[in-house]
Structure I
């Protein structure tokens, strides 16, 4: 029997990888990946391709936009803004509340979701999955439940049949719970990529690495990614 279709916003990061593995259990999934001028653009694309292949997505649509690099305003896309270490300049350490950090990319997820919903209409898919997480996250405003409630209201008004729904199955989970779920699903966490700056080795000190390393440590698991020797040592990756 044919299964229902779903579109997955696939960054190649840990959360989107687990989200893709979860969705693929019930849907024929089509992945959507954006290269938007982020510092680790090529490494994230490599991760997304590997995740798509391992999870068994029907197709991975690779899109590229220069918008975010041209407007700047984020440490991920603007070379003039340094990526801070976790715990500095208002950037949260894992589990700590934070102000919106300089790594926030202005209204980024709306662009990703708009493309995903457009493709879902053409495919006849009624679900769009995104691995947004509010708990243990960087405090980005486009990772809050209210954001997706509003976006779903927009979809109901702005699509032909109004039946497409954005699903955020991880949004209320803690990061270590996502790691545990990923292991249970046999999600390919070993090919995912989370670092904001490194492309061969993860730096281990940016907020994204900090959140990931802490999550693996709390879950009692070893993070399979290669880290710079000085990065992430406090989490005893190899001792878990």
Structure II
């Protein structure tokens, strides 16, 4: 049904689906009738109707096992949302190699590890949709985030290249670039800095996780976005256009 985006009974894996944007994506996909599996590292909260898997996206073998478990319990994977991301912020002279490696291994290599065991199966079935969660920082940069911005810019390049390769197999790959969203990542920012950021956003507010989730659901849809691939959809209130 077009009203539900055609996601009924679609098997979708969401990494980092236990909180923030990931949890909003999981909840919406469930409402739209999808069969959802998600990974988590911390703060596990059971969500009815899902397969929750403790997993580390930086561990290639672990993610191979995740893909196998999802297919065994729910069936062939129709969609993947590569959502896991961390920050280790600091100005570049103070940024340690450990900070750099932690962010790159999670945010960029984690995407590779998540998709590597799944994409060949999608190619074989000639069907599938991938959505990678990047960031406004990956497009315009941000103070104190050279590592995070690099990882998210890399995710954009990865997604665009995968889209070119995958198109011949009828597999689509797109990215969503949220701006400042009301999640745990926003909480450490001081009120003074928040007001400065808000002054730069034409819509004059921060985004909600559900607004990102609807964009992801649209891109996963085999009905609504079947001719969209290789694109980056900005969900940022015109903070960056």
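Observations
- Which of I, II leads on FRET efficiency 1/(1 + (r/R0)^6) of positions 85 and 205 (r between Cβ atoms, R0 = 25 Å, to 0.05), largest value: I
- Value 27.5, calculated as mean count of other Cβ atoms within 10 Å over residues 13-20, assigned to which of I, II: I
- Structure from which -12500 was derived, helix-only ellipticity at 222 nm (-39500 (n - 2.57) for each DSSP H run of 4 or more, over all residues; to 500), options I, II: II
- For mean count of other Cβ atoms within 10 Å over residues 77-84 computed as 15.1, the structure of I, II it came from: I
- Here the criterion is distance in nm of label points 7 Å out along Cα→Cβ at positions 109 and 141, and among I, II the highest value is seen for II.
Read-outs throughout are calculated quantities, based only on the coordinates presented, and are distinct from any laboratory measurement. Predicted model only: the values in this text are computed from it and were never measured. Cβ atoms are built from the backbone, for glycine too; each structure is taken alone.
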